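Read-outs throughout are calculated quantities, based only on the coordinates presented, and are distinct from any laboratory measurement. If you're wondering where the values come from, they're calculated on a predicted model, not measured in any experiment. Cβ atoms are built from the backbone, for glycine too; each structure is taken alone.
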Structure I
Amino acid sequence: MNSPPHRYSYVAMLMHWTIAILILWNIYIAWSSEDLKGQAHALALQPHKTIGITILILSVLRLLWRLVMKPPPMPEPMPAWERGLARTIHVLFYVAIVGIPLSGWAMVSIGKLASVYPIHLGPLIVPTIAPLNNLPVSQARPTREVLETMHTYMAWTVFYVLLPLHILGALKHQYWDKADELGRMIPFWPRRRAEGRAL
């Protein structure tokens, strides 16, 4: 579980890449099932809900791990505005990877369909959020619409804004600034010597 001080821990790397793959997979499932209706749509979204809860659990564990294990320092030199932007993107990522599945779980908890199409986590059934499950009919629909809007906008913000900025920033630091940025989060990435050659 130990790693060199310039890298994230191997546990953090594993959770990072697992969450990233699951998020992209879930966006694909949601995107590919958009044109389906009724039962076909509900069944197509069952794995989407399972993956979402898995992302939520892993994200909470990732946050707890980050509190326990201090991340490696940012590459030097880095202007203050880049450090600020990097921190902002990381915070928004954490808000999204917790907020997206949490809003999805809340949506599923509303109404009678929660018992017809529950969220499965292996052999377990994830319970609904009781206050939402017991909402009056007059409040259920507008609440679900608000949650659905939040869920969708956060997902597209990740895909169209945060992810591209994150990738471009990493590539810029690695190849333009000649910093060992990719090695911080990619296991076994070779360290670069001071003169620019890789080990």
Structure II
Amino acid sequence: MKKINIITVTLISLLIFAACGSMVAYKKGDNTKGYLQGVKTINVKFDYSKTAVGKFSSQQEYIAKKEADGKVGFGEKWETQKTTVFIPKFESLINKYTKDKGLEIGTKVEGDLNMVVYVTHIEPGWNIGISRRNATINLEIEIFKKGETEPVVIYGMKNVPGGGAAGFDFDAGYRIGQCFAKAGKELGAFFSKD
């Protein structure tokens, strides 16, 4: 009985630790967040130039397959969702978590710092009613001081999940949007921690 209690406590501790851990992984540069000292605004640019989608090595291959399967106008919808769904979800959540620090982050913000978010992989997931899989995204985030070309810090985020509550997420754009919302939340919380 004592052995079972020890195992249970250990498992619960591991779950709590995993839940409290940040999805933001330090890769290179200033690991102290000293670059945020006195900063009130960060301009964000999203870069999809090297984005793989699902099993496809590029967005172009993914779009071509979807359109070949009869989804007319899929490429236009895909591009539109970046600015109407993905970016707004990211900005909304990141700013929700950084507003108490007096930090505003966005694509239309004149920034004290510049942040480039490289979207390296998108897994759209699926939901066909009887089977579903959350979407995920991988990001690499580089932060630059204004006017500089060498990043002050680089972070990575892997397998950021996105899906709908109660399984009503039949649209891939919605699921991917939830990934961007989660990424914004995680990054905002990370920037807000001292």
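Observations, loosely collected:
- Structures I, II, by Kirkwood radius over Cα pairs in Å: label with the highest value: I
- Of the structures I, II, the one that 0.40 was derived from, the read-out being FRET efficiency 1/(1 + (r/R0)^6) of positions 148 and 180 (r between Cβ atoms, R0 = 25 Å, to 0.05): II
- Winner on relative contact order in percent (Cα under 8 Å, 6 or more apart) once structures I, II are ranked, highest first: II
- Answer label among I, II for the case where helix-only ellipticity at 222 nm (-39500 (n - 2.57) for each DSSP H run of 4 or more, over all residues; to 500), calculated from the coordinates, equals -20000: I
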